[in-house]
1. Could you figure out which one of 1, 2 the value 1.6 for distance in nm of label points 7 Å out along Cα→Cβ at positions 85 and 101 was computed from?
2. Which of 1, 2 yields -8000 for helix-only ellipticity at 222 nm (-39500 (n - 2.57) for each DSSP H run of 4 or more, over all residues; to 500), as computed?
3. When you work out distance in nm of label points 7 Å out along Cα→Cβ at positions 21 and 37 for each of the structures 1, 2, which one comes out largest?
4. Suppose relative contact order in percent (Cα under 8 Å, 6 or more apart) works out to 31; of 1, 2, which structure was it derived from?
5. Taking distance in nm of label points 7 Å out along Cα→Cβ at positions 53 and 77 as the quantity of interest, name the structure among 1, 2 where it is greatest.
6. If we compute mean count of other Cβ atoms within 10 Å over residues 5-12 for structures 1, 2, which one ends up with the highest value?
7. Of structures 1, 2, which gives 2, 11, 20, 23, 17, 12, 9, 4, 1, 0 when P(r) over Cα pairs in 5 Å bins from 0, in percent is computed from the coordinates?
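Laboratory data are not the source of any read-out in this text; all were calculated from the coordinates shown. Keep in mind it's a predicted model, so treat the numbers as computed, not measured. Cβ atoms are built from the backbone, for glycine too; each structure is taken alone.
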Structure 1
């Protein structure tokens, strides 16, 4: 009997969580479409490139004494930026997958397979 009550409670909690997330997110985030999402992908890619580029630059200027503290700080700043953007993008993707955000769909052309 307790197991059935627990399952029902979990189901009701999941429904409540979904309703609250949908209501809260949709009232705070504009409807999404591909044009609104592309700049996010571009931003994350540029941040990734800056982080990797910073590493590459450090590798060419290292000395026997190691890497300068300023270079490590710059690399850390790039990592923090990149990591935060990836986490935020992941949160957005999860919200979309769970149906918390309204997505405007249209005629989306299929992506060409170049493999």
Structure 2
């Protein structure tokens, strides 16, 4: 779609951009968010499609899946390279939450502009 259309991303006041929302948001040419909008980053999780139970992967598989996800969605994104590598180190096994204001203050490159 980006080949033929310009995409703008927006997360409004008090809204959350969770999980796969973040890579979709990062696809925007112009990324705006309210200062208190929240963004959550986490390693991918696997769930059984029949039982909906979380699948425990061996350590090497979990790392491989996380690395592949990270490179596909964050590796070529507009994130600051320094912030991206800090995220890679910090997100292992946990959820990371940031407001849009924090992402701008940290010069992450995720949020381009705070909504006025």
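1. Working: 1: 1.6; 2: 3.0.
Answer for the origin of the read-out: 1.
2. Working: 1: -26000; 2: -8000.
Among 1, 2, the structure yielding -8000 for helix-only ellipticity at 222 nm (-39500 (n - 2.57) for each DSSP H run of 4 or more, over all residues; to 500) is 2.
3. Numbers: 1: 1.6; 2: 0.9.
For this comparison of distance in nm of label points 7 Å out along Cα→Cβ at positions 21 and 37, the top structure is 1.
4. Working: 1: 43; 2: 31.
So the calculation was done on 2.
5. Working: 1: 1.5; 2: 3.2.
Evaluating distance in nm of label points 7 Å out along Cα→Cβ at positions 53 and 77 on every structure, the highest lands on 2.
6. Working: 1: 9.9; 2: 13.6.
Of structures 1, 2, the maximum of mean count of other Cβ atoms within 10 Å over residues 5-12 occurs in 2.
7. Values: 1: 2, 9, 12, 13, 12, 11, 10, 9, 8, 6, 4, 2, 1, 0; 2: 2, 11, 20, 23, 17, 12, 9, 4, 1, 0.
Label of the originating structure: 2.
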